[in-house]
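Listed next: structures, encoded as structure tokens.
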Structure 1
Amino acid sequence: MKAAIVAVGDELLAPSREETNSVFLTEKLAEAGIPVAFRAVVGDDVEAIGDVLRSALGRAGLVFLTGGLGPTSDDVTRDAVARALSLDMELDEDIVRAIRARFEARGVPMPDVNVRQALVPEGGDVLPNRCGTAPGLFIPLDDDRAVVLLPGPPAELRPMFSEHVQPRLASKAEKLHYDVRKLWIVGLAESSVEQKIRSAYIGVDNPSTTILASAGQVEVRLTATGGSPEEAAAKNGALSAKLEGLLGANVFSAAEEQLEEVVGRLLLSQGKRITVAESLTGGLIASRITDVSGSSRYFDESVVTYSNEAKMERLGVPEELFGRVGAVSEEVAHAMATGARAGAGADVAVAVTGIAGPTGGSTEKPVGLVYVALATDDGVRVEKFQFPGGRSQVKRWTSQAALNLVRLHLLHERGG
């Protein structure tokens with residue numbers, strides 16, 4: 001059996017809106033042995049939803065529609081599905097009572113419009129929503145086909161899928177077993193990753209290899225199939241080992257562990273503490289480090305010194321450097337890291353200074369120019385980078401480079 005995913009909502013057609021539910025569902029379906037053959041985005045239009053649904057059912061036996069299950073007039077997914085499948089709608093009083101109880105628990109009366117969420121197409125099984133008011137629906141069409149309606153908010157969709165949909169998929173999955181493995185890489189561009197590993201994966205159909213790039217990170221995704229979970233995992237393991245050997249220390253995780261988690265684990269295992277001095281990133285590096293639970297065991301402090309005066313007062317950067325080489329320079333990054341480490345008494349200090357843009361650049365110092373400095377017992381190391389993209393991308397690139405510089409130092413200290 002193959003699946004199709006249709007994301008519903010006018011807002012998803014806006015250029016600035018990212019649709020993530022399809023990615024989540026694709027991964028979970030692959031784990032269940034159900035490949036996705038069709039993905040689409042459609043607006044809140046009854047006729048358009050019906051057309052896409054009919055097209056999806058022509059290509060897949062299991063069709064998921066996400067979004068459009070709310071109480072307002074633009075939430076038309078239920079109506080569109082019922083019309084497209086020629087199903088009558090029935091009011092489920094149990095759903096009405098559950099929604100009313102949810103409102104009453106908050107001390108708020110239930111608006112009348114919420115009754116719409118209790119309309120169920122004939123033959124549909126209700127999927128409880130413990131995180132919101134919109135129930136999902138599982139509508140079997142025959143032994144081989146079904147339509148599944150899920151709420152749009154990821155915080156509601158994901159637990160509903162895991163608790164109420166995933167258990168139903170075992171009987172619909174193909175006999176093939178899937179294994180998905182991800183290598184997360186830092187310090188290399190997408191094209192450089194391709195060049196390093198091309199000889200190992202070109203011509204290999206199983207596992208399939210996909211290379212995905214984001215700011216400061218590249219993902220190599222391996223998807224293997226086999227007659228058993230062990231066979232699929234063994235195929236992935238063999239190719240993964242080859243790729244890791246070719247990529248070396250640029251692979252920071254093969255277990256979906258974020259870079260800040262890897263750095264935190266290394267700091268903790270070596271009994272070291274870190275401090276951060278940030279200019280252009282404005283606290284992003286510290287925020288990422290402290291996103292990890294238990295980071296107080298290795299994180300001392302962060303100093304955000306945006307102005308030259310703050311760099312002088314808080315970090316002891318000599319004033320003459322600003323006139324001689326400027327705030328965005330190897331020398332200032334060096335002084336920031338040195339001052340941060342001395343001030344906190346930390347084992348490791350990382351400091352960044354640069355031009356995030358879109359203004360502030362020049363011919364000599366263009367937007368995206370960044371210096372990252374690392375101060376340790378071994379001295380101070382400064383790296384120069386020229387990052388692409390807009391302001392948020394440059395900041396993300398910089399945080400990746402800073403954390404990676406710390407990671408490489410700690411690996412060296414560990415003997416890795």
Structure 2
Amino acid sequence: MAPRSAARTVGGMHHEPTQSPFRDDGRAEVVIVGGGVAALEAMIALSDLAPHRVHVTLVAPDPDFVYRPLKIGESFGVGQRTHHPLARAAGDFGASIVAGAVGSVDPAAREVHCAGGRVLPYDSLIVAVGARAVPAFAHAETIGDDAADEMLHGILADLEEGYLKRVAFVVPSCAVWSLPLYELALLTAVDAWSMGIDDARLLVVSAEERPLWLFGPSASASVERLLERRGIEFIGGAHAEVRRGELVLTPGGRRLPVQRTFALPVLQGPALAGLPCDAHGFIAVDEHGRVAGLDGVFAAGDVTTFPIKQGGIAAQQAEAAAQAVAERHGCAVEPEPFRPQLRGRLITGDEDLFLRHEIAGGGGDGAAGPRALWWPPTKIAARRLAPYLFGVAEAERMDLAHVTELPVG
């Protein structure tokens with residue numbers, strides 16, 4: 001399929017298509033919308049699979065890819081977010097980058113319309129804009145929110161000073177990926193123990209019958225034992241209504257007095273104009289990431305209707321979409337369908353717990369243990385992005401070590 005190159009007139013304004021140094025060599029133009037895990041995984045995959053067939057343009061509103069899985073550990077000194085310039089990543093894999101948000105997509109014209117008025121023609125489009133997190137409850141601190149991070153420091157201080165005795169961690173009924181909540185509960189318990197606090201009550205309330213049940217019975221049992229050792233009460237199979245000073249559980253109407261509550265957010269899809277979506281703004285795709293009824297349009301990651309919103313899953317969806325795009329543009333690739341394998345690294349405050357389960361079937365009861373079950377043993381188990389970020393981090397450490405070893409004077 002030959003790349004599009006004709007200029008377009010939109011709203012009475014003349015727009016030239018985005019040009020790159022590669023547009024005159026016959027390669028197709030693939031636009032990837034987004035700057036998160038799925039977008040970068042797809043960009044790297046296309047660089048590996050189809051370097052002579054496609055040119056990639058990455059469209060993202062922010063200058064950096066922010067690696068967020070270690071955010072919860074920041075308050076406990078066991079991790080931190082890292083920032084990676086998208087321009088550097090794009091340059092490393094021969095892609096162009098356009099800074100800006102996308103306002104709409106015109107599938108008939110095969111164009112992406114940016115919020116600032118720029119129009120980007122495409123031969124294939126991969127939508128990976130993610131989802132928006134909103135609070136699930138008015139009377140709870142939302143995990144992952146910066147305000148909740150600040151509140152957590154105060155809560156830890158109140159626990160130490162004895163003002164706080166009952167803290168709840170709630171998984172909303174609609175939340176599927178609950179691992180961050182268990183991390184927060186476990187790290188809070190370790191912090192309380194280290195301060196000599198033995199009378200605080202910490203409890204986890206979830207619609208899951210057992211902790212982290214998505215990882216299978218073996219892994220769930222390991223997490224259950226860990227919660228018991230840390231003195232954290234688990235209430236499963238319950239839906240919580242968070243009120244001021246209490247939780248009301250259904251079924252049964254049980255009331256639990258609490259002084260502070262942390263809860264996972266609810267995710268909403270972007271409902272990107274021009275693309276079909278469900279009532280919650282998410283895009284339905286097939287096992288290769290294709291958007292039904294739209295030629296050359298794919299989606300991957302949290303923007304899709306797949307219920308588990310997690311970095312490793314997003315990377316797997318992006319891989320499936322990238323393979324399908326590569327085949328579409330003439331590469332000798334037999335696209336593999338998306339068959340989700342769930343991988344999670346649970347930070348516990350002691351030895352991390354590595355969890356894995358073939359949720360598509362055929363993987364048995366899952367696996368759990370302190371040894372890494374994938375490499376590199378990063379929080380986001382992404383086939384291509386994880387080794388790249390691992391290599392960048394190693395190079396930066398070596399550069400820093402070289403600088404510190406330089407003689408003075």
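Derivation of every value follows stated rules applied to the coordinates shown; laboratory data play no part. In this text the structure is predicted, and so the values were computed from the model without any measurement. Cβ atoms are built from the backbone, for glycine too; each structure is taken alone.
Using mean count of other Cβ atoms within 10 Å over residues 51-58, single out the structure from 1, 2 with the greatest value.
For this comparison of mean count of other Cβ atoms within 10 Å over residues 51-58, the top structure is 2.
Ranked on relative contact order in percent (Cα under 8 Å, 6 or more apart), which label among 1, 2 comes first with the largest value?
Checked 1, 2; max of relative contact order in percent (Cα under 8 Å, 6 or more apart) sits with 2.
A value of 1.00 was derived for FRET efficiency 1/(1 + (r/R0)^6) of positions 131 and 155 (r between Cβ atoms, R0 = 25 Å, to 0.05); which structure in 1, 2 was it taken from? Don't jump to the answer; show the numbers that get you there.
Numbers: 1: 1.00; 2: 0.40.
Source structure: 1.
Could you figure out which one of 1, 2 the value 145 for volume of the Cα convex hull per residue in Å³, for residues 211-338 alone was computed from?
This value belongs to structure 1.
As an exercise: mean count of other Cβ atoms within 10 Å over residues 179-186, calculated from one structure in 1, 2, equals 20.8. Which structure is it?
1
To test your reading of the models, identify which of 1, 2 gives 1.01 for Rg/Rh (Cα atoms, Kirkwood Rh) when calculated.
2
Name the one structure among 1, 2 that helix-only ellipticity at 222 nm (-39500 (n - 2.57) for each DSSP H run of 4 or more, over all residues; to 500) of -11500 was derived from.
Only one of 1, 2 returns -11500 for helix-only ellipticity at 222 nm (-39500 (n - 2.57) for each DSSP H run of 4 or more, over all residues; to 500), namely 1.
Using mean count of other Cβ atoms within 10 Å over residues 187-194 for the comparison, can you identify which of 1, 2 gives the largest number?
2
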